[in-house]
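Input: structures, listed below.
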Structure 1
Amino acid sequence: MANHKSALKRMRSSTVSRIRNRYRHKTTRTWLKKVRLSTDKKEATTLMGETFSMLDKMVKKNIIHKNKAANLKSSISKHVNALA
């Protein structure tokens, strides 16, 4: 257990950010799944834009690595472009 005042505050703030990051990560994974399961190109395109935005925000907040986001965006783009 931490003894310093600053360490106690750091524990509280890291708990809050961990919960927030976990929520964002799970939400983004759900959107990725929606895009992958969609069969309509128009719908998938709109979902893709929103998902890309979420991924970019996660990279900006250091929740995921920028290369992972790039790989996810690439695979989603390939899927959407392959739809008829």
Structure 2
Amino acid sequence: MGNVGMKLRVMPNDAGIDMEEFKGKVTGVLPEYAQLVNAEIKPIAFGLKALVLQIIIPDQSPDELIEKIKGVEGVENVEVEDLSLI
């Protein structure tokens, strides 16, 4: 079984949220099988920023990982931007 590289965009529910604290909360709930490659805060529009995560997981469904991230306080939604077998 191989690994899967994912790029996730995590949107906060408030434009005024402390993004560094938000990043810490989101990356803190990642399961041990998920290897965080990069976590970047990117501007979207009108002062709104998104957290973009690059993660490597075993070749399995990413649903559990996405649900864990959605459960973090302050998360509006999680979008899979890219998913590929590596």
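Determine which structure produced the value 0.35 for FRET efficiency 1/(1 + (r/R0)^6) of positions 21 and 45 (r between Cβ atoms, R0 = 25 Å, to 0.05), calculated from the coordinates; the candidates are 1, 2. Label of the source structure: 1. With relative contact order in percent (Cα under 8 Å, 6 or more apart) computed over the structures 1, 2, the top value is the one for 2, the highest of the group.
Looking at Cα Rg over 2.2 N^0.38 Å over structures 1, 2, structure 1 comes out largest. Identify the structure, out of 1, 2, from whose coordinates helix-only ellipticity at 222 nm (-39500 (n - 2.57) for each DSSP H run of 4 or more, over all residues; to 500) was calculated to give -29500. That value comes from structure 1.
Readers should treat all values here as calculations from the given coordinates under stated rules, not as data from a laboratory. The model shown is predicted, which means the values in this text are computed figures rather than measured ones. Cβ atoms are built from the backbone, for glycine too; each structure is taken alone.
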